[in-house]
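> As structure tokens, here come the structures.
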Structure P
Amino acid sequence: MLNKKVAELLYDVAELLELQGDRFRPRAYQRAARTIESMKQDISRYHQEGSLREIEGIGEALEDKISEIIETGSLTYLDDLKEEIPEGLLDVLKVPGIGPKKAKQMYDELEISSLEELKSAAEEGKIRGLDGFGAKTEEKILNGIKMLDKVSGRHLMNEIVPLADELIGSLEPVAERLEKAGSLRRWRETIGDIDILAVGDPEDLMEAFVSHEGIKEVLLRGDTKTSILFENGIQADLRVVEKGSFGAALQYFTGSKEHNVKLRQIAIDKGYKLNEYGLFEGEDIIAGEEEEDIYHNLGMGWIPPELREDRGEIQAAVDDGLPDLVSLDDIKGDLQMHSHWSDGQNTIMEMAEEAQEMGYEYIAITDHTQSLSVAGGLNEDKVVSRQEEIDRVDSELDITVLSGMEVDILKDGSLDLNTETLESLDVVLAAVHSNFSLSSDVQTDRIIDAFSTGLVDIFAHPTGKKIGEREPYDVNLTEVIEAAVEYDVALEINAFPQRLDLDSLDAREAMRKGAMISLGTDAHGLQHLHFMKYGVGVARRAWLERKDVLNTKGIHELKKYLGMN
């Protein structure tokens, strides 16, 4: 969590410097932030040892600022920069597609310094007259503001899960029973608050809860519920319940609302009453201590939390037709990651060693190709040079390192490396990284044309969305899925928290149509390799079983699937 906080503040500095028109210093802050957020080691250790400058890209000035963040939790330099610009301009920067340069231009020429002013200017057609802007830009701005409204108050999984785990760890010594609830337990794409249920002495539990580091404010403290607000804006609620009601409360507070409404109606139809205290027949409690007993007494099997979205799971439970969901333990390897050869932070050896430590049988190194120059994409010659390093790492470790590339699908549907080079690779991921505004028909044809080459093994982040930043591009996903099945192309669930693409609904449709699903973390650093759990969460919400997921295959079976044997 500390690495993430340091990186966020450095990114903020870079944005504000760009707003001021600084051309060079922002890059140094951005590079340092990218390095720190992808590090596995806690940056406080470097601070304690006086070795911050050993981290690539950190010199004397950055060392002082990072030390200040670690020691105080804030950065005076950032606060000073904020005072030099209107406060609302920071909100303008949150709108997808508006970077510091555009924000500065709109401020200088139209005096736009808040979201309200931005929305009004776009609606009135004032922005299209600026150099480099147009009617489409205004439309994108308005759509971006709507997207911000949709995710307002919600947080990405990698912001919530580590903090929730820390809270659980701090409560375990004083709790008899303990469990996450709410949308976090259901592994939703984004999370509002952290909900935790506990059984134990209320005074001990609440004291441990409010004593956690990083709390900005205790919003409410009571014997049965306490709410705290962290400095990063995340709220956490702890509810203490009676032992005999723990299972009923866990079912109730896990949700979803739609799932619970149907469950309560089934209880009513059977002459029961179901609430957070238990399942009752008259005044007598039938079940309450164990969540499984609630479902069993209603005539169905226990339903995994990820499925509780009123998407047919209740009828499946009644019919004994629930899937045997894939789990994190089933995953044998990671099929998308980037090394220092393109825009990754670590060497191939470092990525492979981390994956081996995680117990994987294999990884695929899938650096970017030449068209994505901003990511240091590789041409054919560099792919050949990189192969020597992959072969060396593969021979020195007990993990199989597959040679792969994340190849750009160009506008005309061709691929960004020649056929000979692509055929020499173990695994080829194809992806759309440009021309997002094409019409649905053209975008769909473009992707299917790439599949038809017979060179693509996996289609990466198939809709191009970034949560809270970019809507999916316009594409007929049903046709893409059908083409993937026809050409034996696996569709990816990208586990990077800002992507989670395919989402659970699309992944379920793909599974129903017979497509294979691949999981990849899209890791650009060691810590990112641990994002796999978020991809598995999406896969479970999509009702996927082991047979549906490419990464559950052992290395020999995978090689056979990829045509390597």
Structure Q
Amino acid sequence: MTQEILEVYRHSLAHILAKAVIEIFGKENVQYAIGPQIVDGMYYDFILPRSITEDDYKMIEDKMHEIIKRREDWTRKEISRAEALELFKDQKFKTELIQDLPEDEALTIYYTGEDFVDLCRGPHVSNSQELMPAAFKVKSASGAYWRGDSNRDSLQRIYVYAFPDKAQLKAHLNLVKEAMERDHKKLGPQLDLFMFNETAPGMPYWLPDGWKVYQALIAFWRGVHARHGYYEISAPVINNRKLWLISGHWAHYQNNMFVIPAKKGENDYTIEEGAVDVYAAKPMNCPNAMLTYKRKVHSYKELPIRYNELDVVHRKEKSGQLNGLFRVQAFRQDDCHTFVMESQIESEIADIMNIADQIYNTFGITYRCELSTRPDDFMGDIEVWNRAEAALKRILDNKYGEGNYEVNEGDGAFYGPKIDFQIKDALGREWQCGTVQLDFQLPHNFGLTYRDSDGLQKEPVVLHRAIFGSLERFMGILIENYKGAFPFWLAPTQVGIVPIREEHNEYAKQIEDKLMDMGIRVEADYEEKNMNEKIKEFRVKKTPYIIVVGDKEAEERTVSINVRGVKKQLHGVALDRFFEMCKTMNEEHSQELIAE
């Protein structure tokens, strides 16, 4: 089935869904809005006399199959605006859609049988038998606002999976099941990694175990960048509006910033026109990096100058767009701002690509690059933009071959074009995480210069870049990729120690102290309880190595090891050998556990 035919199939099933719901609840009790096809099926929005529950799903599916088996004809008609308004006079959403169209525009409607009609451009099937054998399943029912506006009608949206055949539907349902098992929003609380609270919507609390993983991720990142000549800085999280006016963010990004008002008005905190003492939580780190560079005079011999920054940034999002760690309002971004001469652009970006390869390969993550070009609200001289876009195109041509990458016209940042890294997760979904943005504008806005070899003052070019992007989003991806069973070097507790009885605590403590000295994250359970209970608690936390020590182990200076994912316990492993195993796993960032 081609993509075009699949879209017709799914869109036609949306009409079947609407007809089914109307037959179940009665035409006089249903207001039906819109029903487009989507990537894995379709949905339709309704106002209904009661809420749809899971108990209704099979009833809806059965009614849809019944309608399809009637083999009804689908009839397309062109009608006038006046005829359409009369036909849909009892349907408020259809009426609004008709009224929004130009008065002289011809409208099309589709009849499914004789008793259901929908306003639609089509195309659709000519008879319902073309949908047979239909492979669909109701996915869910949720709330939605008419036209996405929270001030408008609240609707019920019924989602339906729809595929060309039962085999493809089954495969997709298995993928959905796998996604639910990997869902970081479920695993995070289960493993006590992070939490959210309504007092700070979209702003995660990192709990002790989650913070250990987070810090291990940062330590790895710092090590990679130190070897590539980067220096880490930190800057204020709250900055005066003057900074954002200079950078251009106030004009281009103000609606996504958390603003601290200057004056309390009668009913609310308001910003006075022209006030200079307005502050905002920073949505990105770039202006701070510009000021850091500007603090002293620079020579061409110093360039490139590479600044890393991991400060918390805040970006205002609509509540409906928040999605666990994938879409938050407070996060750390592995920002790097590199100041280069124009002649150094291509070699520096080539090194950034090498860093991206090293980091993504460590996690077994594949990625592809996209080039995003000048947006409509661009800032600066068009000739400078042309040079910047040409430079990025040459880099991608050299890496992938000419034209072997996607170009997103008009999707660049307002200050420059960019290369985005689209990484693929364990479920095959793509995420835009890393980016390299070429910027001739901010150095000019902030009056940045360096003394060139000819003694003249020139403006540097800035490379904005990130590999993880949002560390919160990247953590969400990792939690799902690993199903919470992190590799040894990332695991919050790398080794769990289980002394069998109290008299074994001393030997367990010796092992614990040695592992701590080695920088291994270790936890020993000294409580008076059953050995198997202690082992189970560590397994629930997905601890990579659980070692058990009793009389024999203490006497022989050995350990018995439960390796995560391995059923058979390893007995009599020499203590020094176990320490060497842990050291190797930690230093090599291996994805596989040693199970001798």
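> A value of -11000 was computed for helix-only ellipticity at 222 nm (-39500 (n - 2.57) for each DSSP H run of 4 or more, over all residues; to 500); which of P, Q is the source structure?
Going through each structure in turn, the value belongs to Q.
> If log10 I(q)/I(0) by the Debye sum over Cα atoms at q = 0.06, 0.07 Å⁻¹ is calculated from each of P, Q, which structure is the one that comes out at -0.34, -0.47?
Only one of P, Q returns -0.34, -0.47 for log10 I(q)/I(0) by the Debye sum over Cα atoms at q = 0.06, 0.07 Å⁻¹, namely P.
> Looking just at distance in nm of label points 7 Å out along Cα→Cβ at positions 52 and 132, which of the labels P, Q belongs to the structure with the highest value?
Details: P: 3.3; Q: 2.5.
Largest one: structure P.
> Given a computed value of 25.6 for mean count of other Cβ atoms within 10 Å over residues 364-371, which structure among P, Q does it belong to? Show your work: numbers first, answer last.
Working: P: 25.6; Q: 16.8.
Matching structure: P.
> By the measure distance in nm of label points 7 Å out along Cα→Cβ at positions 20 and 444, tell me the structure among P, Q with the highest figure.
If we compare distance in nm of label points 7 Å out along Cα→Cβ at positions 20 and 444 over P, Q, the biggest value is for Q.
Bear in mind these aren't lab numbers, they're just calculated from the coordinates by the rules spelled out. Nothing here was measured: the structure is a model prediction, and the numbers come from that model. Cβ atoms are built from the backbone, for glycine too; each structure is taken alone.
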